[in-house]
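Listed after this line are the structures, all set down as structure tokens.
Only the coordinates and a few stated rules stand behind these numbers; no lab work does. Predicted model only: the values in this text are computed from it and were never measured. Cβ atoms are built from the backbone, for glycine too; each structure is taken alone.
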Structure P
Amino acid sequence: MKTRIVKRVGVDGHTQFIIQQKHSLFRWWWVDAWINSGSVWCQDDFGTLEEAKKNLCYFDGSKCVETVMS
């Protein structure tokens, strides 16, 4: 497993669902996905588990499908 979703509850009770990946260098560490992307603008936290599951494909290595149309 190279990706996972964790539930993070803050001290104020705010709940987030975070997509995590194995660290790109230290493969035994789990880190928030934005750390591997190198961009603080990468959204890896979502308000619901369903949203997180819907966006997991952007982090798990899934490939786009391209079709030549003409």
Structure Q
Amino acid sequence: MPKKGPDSEKMKKIRKVLSKNPNGLWIREIARQAGLDKSTVSIYLSKYLINEVEEVFPIKGSLIKIVRLKK
């Protein structure tokens, strides 16, 4: 039976991509650079890494979300 909860390797990949891009990236680009699915990245950012990231220039109603590691 597969374990439940976040995969630490996926979290490391996302953090690594974000640390290399301090100005922030949109979720599709994070997914591409990390080699993960965009929905996986979105879930990890909103559920498991929520306290470590912040939105850059949040645009209400926009489908594009640019995030970066908190400073």
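Okay, here's what the table says:
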item	result
Top of P, Q by mean count of other Cβ atoms within 10 Å over residues 27-34, largest first	Q
For P(r) over Cα pairs in 5 Å bins from 0, in percent computed as 3, 17, 31, 27, 13, 6, 2, 1, 0, the structure of P, Q it came from	Q
Entry that produces -4000 once helix-only ellipticity at 222 nm (-39500 (n - 2.57) for each DSSP H run of 4 or more, over all residues; to 500) is calculated, selected from P, Q	P
Structures P, Q, by relative contact order in percent (Cα under 8 Å, 6 or more apart): label with the highest value	Q
